[in-house]
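Please go over the structures that come below.
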Structure I
């Protein structure tokens, strides 16, 4: 098979590493890719949202399967454009991608499907949003309706924080058009998990669970980021919780989407809060998470490519996945200043040595190659994954690899997995 991965981050590097092992693969392309994917595939400079150029390339190269990594090309309609020329895409249509493109749409689907979720309201006028906050009180959650690169959610502990969030999103327009509408939700309390399912429009196959670490600072302090690290199958993702997640959230969502004439195909990512009475939906994403992808895929024993192909053909019912025993953990290395302003261009040393730590893999997330060196070229720059017989061993190996790196302009959280280990 000729396969094209769309994206340039750690998630796409992890996808490339898994797909490169498949005996079904003939040729692998990444657009635009990064220095890590260059070792596994042919990188092609195409912007991820240049739908016409991607489709033209796929046609010219006789691509059999396209795998979009990030959400933007899916919301922009890449799956529809590829379908129009007869090329399979492991991702949802633009209509189905509204599950991530619009927080309000997700809440409407949850209500229509009877999915347990937080009470909510939506607003297009800031004064009405401010009035609502005063009426219901804090803590409360403020969400920009549209895509905001993982930074459009504010968990406000006080009324002042909630009002500030409304002002920033709706009046100052810090997220642009994504904040023209806000969704305001009750604040759920519990342990958060990311549950992944591979879907073909009707059937869904459980594809692992992870706990992401969103906030930039240790002990979950500071602003939200795109993800500072993740662990595979946290202890609160019990078999009962996973079964509830599939039966009460994933499958009802698939049925409701199909009923509305927009069947969902590809990776469905349910962000859930596990409360005493079971999991409740926080949000849906329409692609694999990042850094969860770099955490989950190293645990997959099965060939990934046939499963992705089955998702596009409606034959997932016959797919059975095999997973490694043990655990997996990922630590994200960021450029100083992230998620605010940060500098690029600093050189990173020690990558080869870090990759030699037992069980460790270094995924490139925001890097560029120059001469013989690797330079930082983003906010989240590296995702350091390690697998082990248990979570403690996986974390020890991941941090051992981090410590092999020589990068003065980088930082990471040193408490990834702490809650899972010590509560």
Structure II
């Protein structure tokens, strides 16, 4: 009876508004921090932190290598924060992850450049980027679990898409901030100190996020684990030994999500501003408006996942992504701004459709006792294979073989993910929040 009362109290305190706002605000902050780095890695850091190279392409590749570091750090963050999330609870872990990300991002805005401290500048930049990766490695899964483990039956995909909305909102805020600063100051001032403002200002967003999350209580699903004393001693080992097949399939399934997004954003931004003749402001504006397509299709994907199932929806989207890869080069190199804008809208719409249900999929395939670790590792390992080196691989393919090779790269990744989804079980009707 006491356990039942405990569950009721927790569920009552974690109101729908508090749960959804906490999951959305947190991921918005995290992805804002992550995307301002992605934008700066293409437009700013090659000039300020890697000027020793006389070749602009080499400097950009070196800068994108630091961008990739965070994806390598994310599985480590997933293991660390996943352990805490599966041992002590979701709330405390989410607060710690947000602080790790926030401190790292603000520190980037305060770093001296290569001109002032030489080789130490890119090394410190890489260290801060690792901190961002560690924080986001623990953030995403916790936010998804906060939503899905508080969701009523039949609405897990709908609740699970709210933290996913943080990605397009964070992207809009990040891109919008660079556009606004570029419009309000000269190019010289922007490159000298203006670029630092979004990084430092993120501290205000972190404070808001912490305040909201500190009002939360433990999720009802994990409270059952605590009440029954079913915590796993070493969740990482449990996942690796008992759920390795699920880990591998989930990782491969999520690769398409990362590849389509980072080819449509980071790679396209670099290619558009260096090879296609667009200015920074012009291409950022196109991406900013195209991101509305990303945001629009996330809730649509949740509706489809609730009606037709997570697996069927995801398989269909992978097929759409594979077909998009076949027209990738023709659209991006069309020479027509409306067609390029359509390219961005199409790519980001597909991203919304694949990204919306992925959090729900990856959380539902693991039992509650190792769900934080399992879903975090799966998502962030997919980030290594699907995102960390995607801009680098795409740049190499495009310069060596032509832009059509980048499209084939996307098609191959999409087919691989489709096969993994077909091998995963459908979880739409499973009582996953009672699977300890």
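No value in this document is a laboratory result; all are computed from the given coordinates. This is a predicted model, so every value here is computed, not measured. Cβ atoms are built from the backbone, for glycine too; each structure is taken alone.
Structures I, II were shown, and helix-only ellipticity at 222 nm (-39500 (n - 2.57) for each DSSP H run of 4 or more, over all residues; to 500) at -7500 was computed from I. Look at distance in nm of label points 7 Å out along Cα→Cβ at positions 244 and 276 for each of I, II: the largest one is in II. Sorting I, II by FRET efficiency 1/(1 + (r/R0)^6) of positions 28 and 348 (r between Cβ atoms, R0 = 25 Å, to 0.05) from high to low puts II first, with the largest value.
I, II: which one has relative contact order in percent (Cα under 8 Å, 6 or more apart), as calculated, at 25? The correct label is II. In terms of mean count of other Cβ atoms within 10 Å over residues 172-179, the structure with the greatest value among I, II is II. Here distance in nm of label points 7 Å out along Cα→Cβ at positions 196 and 252 was derived from just one of the structures I, II, and that gives 2.5; the source is I.
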